[in-house]
1. To which of P, Q does the computed value 20.2 (mean count of other Cβ atoms within 10 Å over residues 23-30) belong?
2. Taking distance in nm of label points 7 Å out along Cα→Cβ at positions 63 and 119 as the criterion, which structure among P, Q has the greatest value?
3. Please compute mean count of other Cβ atoms within 10 Å over residues 151-158 for structures P, Q and give me the label with the greatest value.
4. Where does the value 22.3 come from, among P, Q, when Kirkwood radius over Cα pairs in Å is the thing being computed?
5. Figure out for me which of the structures P, Q the number 16.5 belongs to, where mean count of other Cβ atoms within 10 Å over residues 71-78 was derived from the coordinates.
6. Computing distance in nm of label points 7 Å out along Cα→Cβ at positions 31 and 231 for each of P, Q, which one ends up highest?
7. Determine which structure produced the value -13000 for helix-only ellipticity at 222 nm (-39500 (n - 2.57) for each DSSP H run of 4 or more, over all residues; to 500), calculated from the coordinates; the candidates are P, Q.
Structure P
């Protein structure tokens, strides 16, 4: 990446809010195998905002509780460590990233609808394929955050990024290729800068970096990466939200083979995908 461009993006990132201390503490507790729900409750109880979000999430239509949950202990037990960790992580990220358009190409409501849809689809694919339920929320969060670099490119380059999206459409190229040609970087690299600054976990970092270069990946989180890749193409093709890719690719057969699924799964589960995406809108409102 050109040094001046690197510095311009770096200045924008430096001006963004710091990653909340509470989120770091929640992530640290959840990744400690010796942790307990009581440890997590103590941290959340010291942060009134996160406590309110936790209770709002458990009482949302997403979790379909048959009675109102008012106990933080009950909420953390029902949600589980991973769900609370990803709630803290996702709300911290979305809270730190600019919500205004800044005269750019991306409509933030549509961008987050796309990202939310990818997260929900990746999670349902994990569920359908028999992945341990404790990992489902990790698939959701990876899908939710995979494109965060686009927000930064949009905010930094404004009209030029709008032209990049138009050029990708006109030339029938993937947006990531046009980004590299015009800006000497792409949303994966820029997303990596932000993810490393915020010390996001390795799985999230790998999905952000490799979701357009998955064939080069040989790390420990390949299943999660490929689930997000498949979910991303399905969501783009279905036009659920918009993140800049007007001409989605077909899902790579090699990806389907590694996940041990066929394209038919998206037809079979379409109603469930759309239903869960609709319910999960509450996640962003929280």
Structure Q
């Protein structure tokens, strides 16, 4: 029995969306065509995969088993497509990368654009998360390269590729915004908006505040946000102050959305690292992208 991959793709899309019509729109097909493909797969496997009696898409026990195997088959196909160029030396195929917020939103996009101009045969996917999550993606081989704002512990290889500086931001009319300069120690008792605890920005910020002598009970965290942009928006709305990347704060400060507070010579430089598994050879696409990224900053 030779299974048609396209039938598996249609079936998993119907299951993921919970809708024949939704899958039809996504695939650019008619709903009857999608229904026909699912029925063809059911005939091939000799079992009903979707219970149609309740007016909604619900997988049967056989359907749940088929779905699990179909996802694995489709994932293996994607991995094969990505791996073949690795053996042939071509700069082609799928390049999966992960990045924390600052690399993913500010540093990598221009590098990606230039890379695609040189290597049009490479399809790049970029997942953005916090630094700890991205390191996990690399360790679990969900992505080939990770770009994060902290140097991880463990066996993964790292290469420094860029740096930025953390700056204090406050709402435009906050009393701090009227001072010519302050020190981190002056921020005791302020309300803080931070990234999540697994963020490289958060870890660097807390380390700097501790070094300045602020005790944990002097750092009142009123909110934790999932991205630098959400932190800046919360600060702009008056929720508190924060330490964020100067790359993220530059434009909002220019337009008066937030104020950047002068720290009077405090050096809060933070380094960014490329992370990858040294136990497995990188694909040619990953090698070239790593080279391009490390040479861009």
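None of the figures in this text is laboratory data; all of them are computed from the coordinates on show. Remember, it's a predicted structure, so these values are computed and weren't measured experimentally. Cβ atoms are built from the backbone, for glycine too; each structure is taken alone.
1. Here the read-out was taken from P.
2. Details: P: 1.5; Q: 4.1.
Largest value of distance in nm of label points 7 Å out along Cα→Cβ at positions 63 and 119: Q.
3. Working: P: 22.1; Q: 13.2.
Sorting by mean count of other Cβ atoms within 10 Å over residues 151-158 in descending order puts P first.
4. Values: P: 19.4; Q: 22.3.
Structure Q accounts for this read-out.
5. Values: P: 16.5; Q: 12.2.
That value comes from structure P.
6. Details: P: 1.9; Q: 4.7.
Structure Q comes out on top.
7. On the way: P: -20500; Q: -13000.
Label of the originating structure: Q.
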